[in-house]
Structure formats: C-alpha cells, structure tokens
Structure 1
Amino acid sequence: MKKEYLTTIGLEIHAELKTETKMFCNSKNDPDERNPNINICPVCMGYPGTLPVINKEAVKHILRMGIAVGGQIADFTEFDRKNYFYPDIPKGYQISQYKFPLIKGGVLRGVQLTRIHLEEDTARSSHDTGDFSLVDYNRACLPLMELVTEPVIHSAKEASSFAKELQLLLQCLGAGEANMEKGEMRVEANISVSSDESFGTKVEVKNLNSFRSVEKAIEYEVARHIEAIENGDKVTQETRGWDEKKEITFSQRLKEESHDYRYFPEPDLPKLFIKEIPEFSEENLKSVMPELPWEKRERYINVIELKESDAEVFVVNSEWSVYFEEVSDHLKNDKKLTILASNYIISDLLGLVGKEGEFWSKKPIGSDDFAALIKMVGDEKITSRTAKDILAIMYREGGKPEQIAEAKGLLQKSDESELKKIVEEIINSNPKVVEDYKGGKEASLQFLIGQGMKATKGSANPKILSDLFKSRL
C-alpha cells in the first residue's frame, strides 16, 4: 500500500512598490532603467554621515494592503537593521522590520497571513560575466513589501494561485506592477513533507520568478523529500535555488535563523505611531480603496452572471475590464446585452487582437461603437454571423457599425416577400434535400436555411427563413 505524505508550504513573497523615489532617499525609483548605477545617491549607497528618511507613500501602500486582506494595522511600528555582508548590500545591513511589522494577520485566497512588512530592496548582481561579478545599485533601497503566509498551503497549485491573487491585488491597489519577469515580485517557498500531521524538515527555495517556476520547484522539492524519506535519508534544513533550464533545485547554503542576522532597531529612523498620523487612519485609507479583485469577480459572476472563465479574463486584465465596463455603461447595464457584449469581446474581439496585433495603442474600436454593434445584434438588425464580419471591418478599417452594415448590404432582411423568392430558388436548386426533408430528415431543413443565409450573405433573419421553408414545404 502506497504511503500518504502531507506537504506543508509557507510562502514569503517580496514585491517592489510603485513610488516616485526610493525607500529612504530621493533617488528615482525606476525599475526600467537600463543603464547601471544611475539612480543612486550617498544615502542608498550607505556613505558615512548620511541619514535615511522614510518614504510615506510606501508606508501607505502597505497599510492599504493590510486593509484589503483584513489584517491588523500596527499602532506602533519601527524599522530594524538586518545585518549581513554581501556585495548587493552597500551598507553592510538591510533596513527591514522584525518585531513590529506594519501589518499582522489577514487572509488572502483563503490563506492565513502572518505579516506584511516594509523594507529596502538589495542591488542586482550579475555572475555570468566570466571571472568576475558585477553589481548594479539602481535597485538598492527600492521600497519592498514582504508578505509571509502561515504554513497552511498544501499543494503547488494552491501556492501558485495565491501568488497570482497577490499580484492582482498589488496591481489593483496601484501599489506595484509585480512583473515577475522583471524581478518586481519574487516568491520563496518553505516546504516540508511528513508522513503524519507533524511538520517535516523545512527547506526554503528562493527567488522563484514565474508562476510556472513556483509550481515546478515545489513539485520537484516534494518529490525529492519523499524519495529521501523512503530511502531512509535525512532531509537537510537548507536554502536551495531553482535551475530553470534543468528544472531541479540545488543547494545554496544552510538555512539562517533570525538570530544570525543580529536584528536591532534602526537608530537613524523614528518610531511610528500610526494612529497619530491622520492620513494613515483606516477611514482615510478605506475611502480611496478601489473594487478589489475578489469583489469584482463576485460581481461579474453573481450579479452580471458572466461565465466564470469570462469573468476571470476581465479580473486579470484591467484594461479589458475598463473597456467592458464602458461598453456596459453604453448599453445602460442591460444584463442580456452586457452578457452578449462579454461573449463578443472574449470570443471575437480578443481573437482579432491575437491575429491583427496591438489593440490599446491603436484603439481601433471605441467602446461606444462596440456597444452600438451589440445593440444591433440585440435589436435583430444584424445576425450574429454578420456582426462578426462587421467587427472585423471595424478593427481593420474603422467606421461605425450602422454605416458598414448599410454600405455592405448586411442589415438583416426580414421582408418576407423578398425572402420568399430566395426560398423558392433554393428549393428548386436542391430537389434531393427537399425530398429528404419531406421524408422526415430534420437536418435537411438546417442545410436549406444555411443556403438561405449564404445567399443573403448572412443578412437574412434565420427565424423568418426557417418559417418560410417550413410553410413552403
């Protein structure tokens, strides 16, 4: 009988925050700067005699995150020095938070949080330059959020889903882009495996820079632990890296404990009493909170009644969400037409974007014109097939849907006298199909209707066409 194992995962996620300047100085916060060591100053480079100053906007971002996840905002908080020596730490220590984080507790995607705190980022090291390494200090001292979960995650998929929801939340709040490819959000997973309810030996896998890497690294590490246990080997508590090409983890160093960093309160920064700062009050912060990702998901699915998969497209992509909301407003939030608009955006407009290229720089179809097209479908002025053709013309050539429909002769034909002539021609041209239909073959009627739609370039009213065929036959 195969033995069952319990996987336990806790995540530590770092995300760079969107601010004009760095965490403790007025150097520019520009994650897209390509020239090394441009956005630096004596403060972020740790020159003797310089003093840091707290970035108020970065603190505000963390407090809003805390409110979003239902965490406890600290009354008293302070910064600490985390001491370790490495080339990417110019001061020989990192300013972080230890005993008194800004936020304690909270829940995100059903996962209990331990804390959310604020610190400065490290510099960026390059080790692929031959016999030496290079350090770019542009990133040093950028404001960095660290979020720590409780060890309550039990699968790689759950860990990845949590990280995706956190990325959405950061983007929704305007706190950060959290682009993992650029290193703006990095995931570290603490993983243990045991054959009972107790925790196994914890191993940390650092700097996972994609959701795929998060899943693959956890799956690999779980399998490695199980193999070691079944072979009677001991799992070592350590920090491991992830090799993206080989899809394996590798040992980096033995895991440090908090005492190894010799934390002590940062003497050059003031203590903060959050409740004494009016703009940090919960009332002020809540007044500017946007609709959160899970609130939007709930509204789309349960109020507008979109399919879950369609709702998720709009939740994940803020630009398409804004476009969809604008279209819905033009449709006066008519539920039936709004659902129809969602279907056309997801199935047809996004398909055109995939084939034709960039949408947002050109904006070939305004939300008002898209809504007008949907109204024409709803009013049965055009058929669904015709709407797709008009949409393609609007995308490639521009124009108003009504004008395109008229110019191309695509307005739905409901004039029975005109359609009767077409019906008669199709019946005369397809005697075998007519005979099959009279013999009870229902599918033959659909063929005849299809021929009618083809003859009218998709502009015939299919219901009237169907009734005319049935009446004639």
Structure 2
Amino acid sequence: MALSLKSHLQFTKKDLLVIVIAALIQFTTSFIGSMLQVAIPLISNDLHLTIELANWITISYLIALIAVSVPISRVISQYGVKRFTIYGVLILEVGLAMSALSFDIVFLIFSRIIQGFAVGILLISIYMFVVNQISENNLGKALGIVGSCGYIGMTSAPTISGFIVYYLSWRILFVLLVLVFIIELILLSRLDGDFKSDPRPINVKGSIMYMLIMAMFMIGLNEITTWGSYLLVFSIIAIAIFIMVEKNSSNAIFNLNLFKDGKYVIGNYAAFVTYFITFIATYILNFHLQYVLGYDSRIAGMILLITPIVMVLISPTGGKLADKYDNRVLAGTAMVILFFVILALCFIDLLPPYVLLIVMIVQGLGHGLFSPPNNKFVLTSVSKEDLGDASSLLTSSKEVGKTVSLAIYNVICVLFIGNEVINSSNVSGLIKSSHIMMAIATVLTLSAMILLFYSKYHYD
C-alpha cells in the first residue's frame, strides 16, 4: 500500500493523510470481521461451544453492523465525518477491550455487538472522507487503495490471527487491535476541518424502527431451522410496510429514489455477491484446511495469506484502470475470474493442496481487479447530497453479503452435522456442506457477472 501511495505524486499531503486514515480503518475493520475464523476451534474449546453458538460470535457482529449502517449515515453527514469517525474508534476500543476480557459466550457476543455498531459508523465515514477530499481524476486510484485494503484485511485476517492464536492467545487479538486504533486516533487528530453534506433533519423514529426490523430479519435468517422462521416472516412483512411508509415520508431515513437507477442497484448487488463469495470461501477454506486436511491455525493462516498478497500486487492496477475505462466492464471481467474460482471450490475435497494454492492466487487477482472500479462506479453515480446514503447502502450491501452467506452456511451445517462440535466422526457432513454452499455461491457469481455486462450494454 505504501508503494502505491508514493507512486501517485498528484495526491496532496491532505489527500495522502485521508487515504492513509481510510485505508487503515478499512483494513482493520475488515480484519475484525474475519479474524476469529481460525480462532473458532480454540474459542469453542475454551468456552465449550457448539458450532451454532460459535458461528454466532461472527453473526452477532454482522447483525449490529448492518442494522446501524443506513440510519447512521444521515447523522454522520449532518454532524461531521471526522467527529463520528473519532466516536466510532472510541466505541470500538471499548468493544475490543470487553472481548479480551470475555469468559463466557454471552459477554463475548455482547462485546461483538458493540464492535459491529462502531464498525458500521467507520465503514460509512471513510468513504465519505475519500469522495469529499479526492478529485474525480484520482478518485479511482484512492478508492482502489482503500477498497482493496478491505479485501486484504478480510482475507489476511486468518493468517495474521492464526499466528497470534497459535503462539499467544485469541484474547491477544483484541488487545493488539486496541493499540492499533490508538494510532488511528493520533492520525485523525492531525486532520484539519470536517465534512458536512446533508442538512436534512434526522428521522429518529424511522431509524430506530429500521434497526429493529433489520436485526429481526438477520436473527430470523440465522435461526430459520427453528423459531427463527416465524421471526423472518414477520420481519419481511415489517420491511414491506416500512418501505411503504418511508416512500411517502418527507423525511425518509434513506433516499429511495436511488433504487430507480438500475445501474446503481446492479453495482450494489455486485458488491453484495463479491463479499458473499469472498467471506464464505475464506471461511470454508479455513475449515477445510484445519478440520479436513489437519493443519493447525498457524499453517492454515499462512496458506490463506496467498490471496491478500496477490490483491496487494494487483489492486493498484485495478485503481489505474478504473480512472481510464468503463467501471462496469472492468468489474464484470473481474467477476468472470471469480466465477471460475468459486466453480473450482465446488470440488474442494477433490483438489490437491497445490491446486488450492493456484485457486487462491486467481481469487486474489479477481478481487484486486473488482474492488476499485465497482466502488467508484457506485459512489460517483449519486450527487454529493446523497453520498451518505450511497456509502451506507454500499457498506450494507457488503456486510449483508457476508451475513447472508454465513447464515446459509450455518443452516446447511446444522442439516448435515447437527448442533455438534466438529470432529472426525462428522467431517464428511462438513464437506457436503461446503459443496452445497459453493454451488450457491457459483450461481450468485454468475448472476452478478451477467448483470454488470448487461448494465453497460443496456443503459449505454
């Protein structure tokens, strides 16, 4: 990332400071969402958790993040991006410290909810920072650096945390992140001024209702095999009523007119699919390496590092291309690459280790080329006034993708494994679960690929 920044001499010092702040936040928040994947077996042993309870460590975090993403965007736009970025970092510090001190699953899940709330603030604010500060000619490069750091954080988390968990403890992960975010606060203190772009009043009642409905929807989705099915149906009805009310409101929490732009919707759908497949592919690869192939967390983490390394090398090229060529064509081409990656992972148990390494290299290539053009396409297709809404929806699309993928995988695992700890007696059920999950991911990837090319040739 440092080399990429130095190579773009047209950035001013303030540009570079904003990019460094945004990139570091993007990396660390994405890291937080994925860092416990390799640690789940150890956490499960320490706290005596079934696979369903262990998955809720991640699910609870994602539910909080998604619930807060849309309502908080209007608040950030009105009261200042820098101010709320600082608030988000401070809240996150508290949540991380609580996780480090957790000695039962209830306290750990509560601390992860706090982290999800804080990360929801930060993921919206960083894109508003970048789009407001960086000129149009350099925006693709800047978003390429920042966006790729999200993928790098998400995919490198198992590697870095694998070493820390193996040699130290899963609790140390949270302690180290507290120290990293102190550095973030120092960098933020050096940034002068603030960005405020939305004078519209805040719809408090609508915001609270949205958060409750989204939380119910995600909880119902993740518990669909039991009582959650009733909650899911209720939340879907509530969402439909909420949209009808908001559509006629003069103070809606989100500008629903954005959904009239088919290109904008397709860009967000592509982001949803990419995070869906990236998150679950890393999740399944980690389980396959540890439970099926028998590697420890350290070795599994080292193998999973391949994808983010390739992304680091490719993402600057993706950013440069995004400033020169049609972003939908670039993103669609990257999605073609990812389609073949996910298709190969449908046969994960038949692939020898060296083929898995090749698949992860190609995966890094696809993600490195996808992120910059798709982020630029979505965020520059709206007016400055709607930037907060666009940023919040882009964030929500990505996080919903991760949450839905894990929810579906959780249901499939319960069907084939049951609510049990994974061991040698039920590892065949884990393999079957991986097959079905990757088949679903393949269909979604194909749909996003087709829609991106359709967007280019239909709307233009």
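A value of 0.60 for FRET efficiency 1/(1 + (r/R0)^6) of positions 212 and 444 (r between Cβ atoms, R0 = 30 Å, to 0.05), calculated from one of 1, 2, originates in structure 2.
Using FRET efficiency 1/(1 + (r/R0)^6) of positions 180 and 308 (r between Cβ atoms, R0 = 25 Å, to 0.05) as the calculated read-out, with 0.55 as its value, let me know the right label among 1, 2. Present the calculation step by step, with values, prior to reporting the outcome.
Working: 1: 0.55; 2: 0.90.
Computing FRET efficiency 1/(1 + (r/R0)^6) of positions 180 and 308 (r between Cβ atoms, R0 = 25 Å, to 0.05) on every structure in 1, 2 gives 0.55 only for 1.
Can you say which of 1, 2 returns -27500 when helix-only ellipticity at 222 nm (-39500 (n - 2.57) for each DSSP H run of 4 or more, over all residues; to 500) is computed? Attributed to the structure labelled 2. Supply the structure label, taken from 1, 2, corresponding to percent of Cα pairs over 28 Å apart with the calculated value 47. Among 1, 2, the structure yielding 47 for percent of Cα pairs over 28 Å apart is 2. Comparing FRET efficiency 1/(1 + (r/R0)^6) of positions 276 and 452 (r between Cβ atoms, R0 = 25 Å, to 0.05) across structures 1, 2, the highest figure comes from 2. So distance in nm of label points 7 Å out along Cα→Cβ at positions 124 and 348, computed for just one structure, reads 4.3; which one of 1, 2 is that? Working through the options, I get structure 1.
Here the criterion is relative contact order in percent (Cα under 8 Å, 6 or more apart), and among 1, 2 the highest value is seen for 2.
When distance in nm of label points 7 Å out along Cα→Cβ at positions 60 and 164 is computed across structures 1, 2, the figure 1.9 traces back to 2.
Quick note: the coordinates plus some simple rules give every number you see, no bench work behind them. Keep in mind it's a predicted model, so treat the numbers as computed, not measured. Cβ atoms are built from the backbone, for glycine too; each structure is taken alone.
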